[in-house]
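**Q** Next up: some structures, all given as structure tokens.
Each reported figure results from applying straightforward, stated rules to the coordinates on display, with no laboratory input. A quick note: this is a predicted structure, and the numbers were derived from the prediction, not measured.
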Structure P
Amino acid sequence: MTSEPSPHYVDLHVGARLRLRRRAQGLSQTALAQAVGLTFQQLQKYERGTNRISASKLYAMAALMRTPVDWFFEGLPDPASPNSARADEAERRARVTQAFLISAEGLELAQGFPDLPPSARRHILELMRALAETDLVNPGPD
């Protein structure tokens with residue numbers, strides 16, 4: 001029995017950005033899926049990066065959400081100048097971002113963060129860094 005390969009980091013990144021944009025616009029998975037001729041289960045797979053989004057579906061969803069197609073690829077390394085270290089870092093970031101945005105807390109933070117004044121953003125980042133260094137976030141073995 002062979003295990004399924006893990007999703008490609010580009011599919012994870014685009015899927016996470018799709019979910020972020022859909023939620024920011026207040027669209028349900030069902031509403032977006034129906035509008036572009038998909039089932040909500042298929043849209044879930046797109047958002048998780050489990051299935052790749054075809055160019056025509058990505059284009060249709062971008063048009064529906066009035067979002068430039070290239071917005072879904074922002075943050076990825078430029079494929080015209082390949083650099084394996086940069087691709088490895090992009091893959092790691094895509095996996096972390098996808099895990100963050102799949103959680104309800106992560107999505108809520110991502111949606112609310114831009115509305116905060118810069119000083120509040122800095123305080124939240126400082127708090128996050130401080131908590132990451134404590135045993136509360138990274139408990140040792142019992």
Structure Q
Amino acid sequence: MNRINLPPFAIKFRETGGKRQIFDFLRRRYVTLTPEEWVRQHFVHFLVEHLGYPQGLLANEVELHVGDKKLRCDSVLYNKDMQPRMIIEYKSPVVELTQHVFDQIGAYNTLLQADYLVVSNGVDHFCCCRSQEEGGYSFLKEIPHYKDL
């Protein structure tokens with residue numbers, strides 16, 4: 001897999017049907033290992049193990065419905081009332097984080113109304129916070145610790 005800018009963790013792999021899988025500790029099952037999944041697993045472990053995010057408030061592959069159309073958020077952090085607090089979008093390490101990626105997560109947020117949006121390709125990570133007064137977003141210098149949300 002590609003080199004990324006996130007701390008290592010105890011990775012669990014397996015081979016099934018000639019495909020390599022990685023254990024997703026949030027979904028509690030093995031999933032196909034893709035470059036995007038590689039980033040997702042490192043990032044959620046980073047949030048839980050290094051920034052104090054509660055594992056029980058994070059979910060991967062959250063399905064959204066817009067009419068007949070189905071969308072899928074890569075990860076969502078909920079508050080204790082199970083309201084979305086943060087949406088996280090992952091891309092492969094070789095994918096550039098362009099305006100299109102930010103538009104994608106912004107579209108998800110029109111439905112979820114989360115306070116924080118995070119985009120990561122495993123190399124670069126961006127976090128922005130919704131500004132209640134101004135109606136826009138401001139970029140943060142780093143991903144905040146859970147206690148600082």
Structure R
Amino acid sequence: MASESASHIILFIAALIVSSTVAAMMISTVEEVSSVLHQKNEALVESMKDDITIINDPKNVSNNPLIIYVKNTGFSTIPLDKKVIDIFVDGVYQINYTMTSLSGNTEWEPGDVVEFKIDVNLSPGSHIVRIYVRGMEWDELRFRI
């Protein structure tokens with residue numbers, strides 16, 4: 001009888017050890033998942049801060065120079081600086097362009113529209129302009145001349 005009680009105690013202690021180990025593993029896994037979700041949430045919030053939208057009428061795009069109007073539809077102010085803004089026309093990186101805020105601001109405030117004058121002479125046909133902000137957010141315009 002005493003040996004039966006001892007074996008029950010040993011099995012009970014073994015069950016406690018196993019359940020404690022499983023609980024510790026589950027807590028560790030939940031913490032890892034929580035950390036990953038927190039990091040993804042922060043990245044999503046950051047990506048929502050910078051957002052732009054090209055607002056040109058694709059049927060009325062001027063050429064030589066190419067003029068593109070872009071609105072800051074995000075929540076953050078974007079510097080009007082070529083180190084922050086990248087432009088591609090038909091997949092070719094452009095360096096000869098000017099930026100002018102239509103509201104007269106020195107920075108690109110949320111809701112403001114910026115006029116980009118790109119020194120490029122496009123041939124008749126289909127074209128694509130893609131504008132990047134801080135290398136992450138971008139918008140593109142497909143148009144014909």
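**Q** From which structure (P, Q, R) was relative contact order in percent (Cα under 8 Å, 6 or more apart) calculated, if the value obtained is 25?
**A** R
**Q** Suppose you compute helix-only ellipticity at 222 nm (-39500 (n - 2.57) for each DSSP H run of 4 or more, over all residues; to 500) for every structure in P, Q, R: which one lands on -12500?
**A** Label of the source structure: R.
**Q** A follow-up question, please. Identify the structure, out of P, Q, R, from whose coordinates volume of the Cα convex hull per residue in Å³ was calculated to give 160.
**A** Value 160 for volume of the Cα convex hull per residue in Å³ corresponds to R out of P, Q, R.
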